[in-house]
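Below you'll find a set of structures to go through.
Bear in mind these aren't lab numbers, they're just calculated from the coordinates by the rules spelled out. Remember, it's a predicted structure, so these values are computed and weren't measured experimentally. Cβ atoms are built from the backbone, for glycine too; each structure is taken alone.
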Structure P
Amino acid sequence: MYEDRCMDTYATQFFNGHLFAKIGDDLWIIDTGAPTSFGDPDILTIGTLEFSVASDFMGMNASALVEFIDHPVAGLLGMDVLGKFDLLIDAPRSRLVLSTETLDLQGTTIPCDSVTGIPTVEVQIDGHFNNWFFDTGAQVSYWQDDSIADYPDAGDLTDFFPGFGEFTTQTHYVTIELAGSEFSFRCGSLPGLLGMSLSMAGVNGILGSEILKGRVTGFFPRRNQLVLGVAETASGSLPHSSWAKWYDFAYEHSFGAFYTQLTDLTIRKITDIVDAPAQVVDFGAGTGRLAIPMGLEGYSVTAVEPCPGMLDQLKSKPDSNGINAVLSSMQDFESERKFDLAICVFTVLLYLPNEGELMRALRAAHNALVYGGRLLIDIPSKQIFRSYQHSDPDLEREITITDQGNDVFLYFENTLIHTDDGTSSYTDQFPIRYWPQSTVRDLLDKAGFSLVSDLSDHFTGSGCQYWLMEKRRG
């Protein structure tokens, strides 16, 4: 990927769209969009080099920075320091490499220029060329163009800028092209004076930190190059494996009553479909969100889950006795036992990467059922493929969903968990897939299922279509 030369490596984390690096005992924001570094202490050592750091920049000091971002930080590293190095920002492994020697990275090379010491890149939108700042300190990207309002809404965002303070912007999902590759990013508009300052510099947008997530990025300011490595998943890991022990905690805190209500509603619908003690197979069972309550209702439950850590969490719960826990993906599941009901809900389909794997999964469900057996399945709508943030005293969770094209998205999560024992953190990244309802319906038919009823009205607000299918004879 990149060569191991004379370099210094620092642990990183993303929080609220900002990239932090731990240098010594302190966290610093890595901000290529700032010409000047500032913070406390006033001397920063990187490798064998020492840098004098200003106490403030445009009225912003370390204390004000902490207040704005609501996260401990010693200061901000701008281009006066970063410009002395070659940088490798390795999001999948949560590390930053700084080197005074030349580093190389395989990937898409994007030429850079600079305006007032800040790097710029050429961005194409709908065939029109734009000049944007490359700003790793920006939570999202920005585009100063009235036509941004024509793009899909992505919600409001509160951001800040030194010398200007805090502001709120409406954001939209905009597809941009960089060196021939397409990306879909959340973009906002800068208010009045900030937008004017960009225009005066001959720039009409900002490429924010979202471009960094899920990949290794090389920024080589001394050679005027930005290099985007291929988006990747965590090496050798399955989705959720890095945070299986925190899975329930994260979801209960993130979604609260809705999480519990959707679970209860699903259990009630299952009891309407088939009576206990029916045989039920739960695909993508996770930590037992449905399997354990079904067991308590008197059903004979087989929980199928591909992630060992998630299955271990299920089996560790007191009420898991009697649950048949099977380590397997849905598409690889085989059983001599035949089931009365198969369950494939809570967005299991989005983990299936291509049509071949989706068909294998549906056939596995078909093979597992008795004739006349039912399949309860949900089909995630495209509206759930959106970035998400949650913050409370116990949990700081940031999920970024990046459109990779052809209905494939990259999921990237960075989360901090605060307990009485201290602070823990995890990151995760993996591809997910949007499946049009027409495609799923066609493959269900080919797999041997018929539609019994559309239950979507019973699950309003879930972001999914819910279908009850029946295994046909012949």
Structure Q
Amino acid sequence: MEIELKLALQPRHRAQFRRHPLLNKITPVQHSLLSIYFDTAKFDLMRRGIALRLRRVNNRWVQTLKAETQSVGALTNRPEWEVTVTDGKHPDFSALPPVALDLLAGIKLKRIMPVFTTEFQRTTWQIESEQTQAEVALDSGKIHTDDASSNICEVEIELKSGNPEFLFDVAIQLLEHVPLRVEPRSKAERGYILSGAATLVPVKAIQPMIEKNQSVGDVWNAILQAALMQLSANLPGFLENAHDTEYLHQLRVALRRLHTGARLAKSLGRPIPDWDQPLRQLMQALNPARDWDVFQQEILPEILAILESPAVNSGIDDAVLVLLQDTTAIVRQQSLAVLHKPAFTRLVLDIGRDLLSAAPAEARQQEVQTWAKAILDKRWEKLCKSCHGFAKLNASKRHKARIAAKKLRYIADAFAPIYGKRAHHFIAALSSLQNELGYTNDRVIGQQLLHQLSRKTASLGFGLGRLSGILESSAALRAHVPADIWQRLARSKLFWR
């Protein structure tokens, strides 16, 4: 079993990394490594989450088969089988144990061929503390396919023996002197993307792997792990394809789910984690980019359609459109800068380390459904209170109702595996309410964004004011919809009772 932390490093910081106080008194070892990755023409191994490689280490070849990766934040945990073989021409399947061969069942092994290579210089340092040993590796080189290449510059901290928390301790010490970034992808995953066999796609909320017979502490841990997995899965896509706004949306969903999970700590007899405060600060820092993305992609097209309709037949000044586009691009770059900062890496490391801590004894003794019912009841009561007299609620109170609906939705989603299909109808109705309230709130925020711009750009104030007026009128036409949805939801059967 391989347990490691993987972090990305800018090439210009390699010398600074080597001089780190944690490493500069340890004699490093250097190796030139060539790895050949194998698969079928249809990439059957990749589809099963398997990586098969032959690696030349000095004058010998080492064959490694790795099973499907479980990446939580920067921490990777995966089974692997490693054996020395005679050459690097073709894998030796006879050297694999039966449990590894079982993973390849049904795949025609004769069709396995080279698909890409990695070639890099590895510098390693051995670090020990009490009963724990870890290896810090700095890898610098390239991934090659037949017609493309990509740089490798990353740090791997692999557990050799002892407590996995030590990996986080080492990473945090390294981060204090060198800017490092979370990199959840293996070299194999990056190679498959480079070869065109895989593509980055936004990842929606991941269902926690929980069951009725688990302890409350394990369920809480699984809820946070699922949210952290969603966060790490969307991070590379946003950093490399920021123009695809769905990545940022899913990143923010993951952050909100982490925050919701953090607040559950009190019900387990433990304090809210220290990382919840920087988490909330990060959420606030990313809000403007998402607000402008929604405006550009959803709200502005609606406004333009109204202006171009026969009833209005009016255009909008090109200077206004350019201003809106430029503002959106600026705040998106600001959000990218936030995620490149060491503070974000530290946040992910702190969450990951916290997830390795055992839950208190009283949490392990609680019954899961009793715990879930108490939490769901509390969230439901808050939503009912927020929605009382719904038809007469102003924008501010509807916003509070939206937040209450969102918090209940995240908790309901997390506990849904315990209750099975009976949770689906309620969650679907709750999602409808959340979406409609979100529609209204997005347009309120849209008016605020336009007002802020008009104060900064007086010459375009009239054009921006027209957009704001249309936005207010269109939102008013759907003001009754959330009230109708709430009435249906209020009559729904509560799946946890």
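A value of 3.7 for distance in nm of label points 7 Å out along Cα→Cβ at positions 99 and 331, calculated from one of P, Q, originates in structure P. Can you rank P, Q by distance in nm of label points 7 Å out along Cα→Cβ at positions 227 and 443 and just name the one with the largest value? The structure with the largest value is P.
Among candidates P, Q, the computation of distance in nm of label points 7 Å out along Cα→Cβ at positions 27 and 67 that gave 3.8 used structure Q. Starting from the value 13.2: which structure in P, Q was mean count of other Cβ atoms within 10 Å over residues 163-170 calculated from? Derived from P, not from the others.
Source structure of the calculated read-out (distance in nm of label points 7 Å out along Cα→Cβ at positions 123 and 347, 3.1) within P, Q: Q.
Using Cα Rg over 2.2 N^0.38 Å, for residues 179-386 alone as the calculated read-out, with 1.34 as its value, let me know the right label among P, Q. It must be structure P, since only it matches.
P, Q: which one has helix-only ellipticity at 222 nm (-39500 (n - 2.57) for each DSSP H run of 4 or more, over all residues; to 500), as calculated, at -16500? Before the final figure, lay out each step's value.
Details: P: -5500; Q: -16500.
Considering all the candidates, the number was obtained from Q.
Here FRET efficiency 1/(1 + (r/R0)^6) of positions 139 and 395 (r between Cβ atoms, R0 = 25 Å, to 0.05) was calculated and came to 0.85; which of the structures P, Q was it taken from? Answer for the origin of the read-out: P.
When volume of the Cα convex hull per residue in Å³, for residues 155-242 alone is compared over structures P, Q, which one is greatest? Across P, Q, volume of the Cα convex hull per residue in Å³, for residues 155-242 alone peaks for P.
To test your reading of the models, identify which of P, Q gives 4, 19, 27, 22, 15, 10, 3, 0 for P(r) over Cα pairs in 10 Å bins from 0, in percent when calculated. Working through the options, I get structure P.
Work out mean projected area of the Cα convex hull in nm², for residues 211-306 alone for each of structures P, Q, then name the structure with the largest result. List each step's numbers first, then the result.
Numbers: P: 8.9; Q: 8.1.
Evaluating mean projected area of the Cα convex hull in nm², for residues 211-306 alone on every structure, the highest lands on P.
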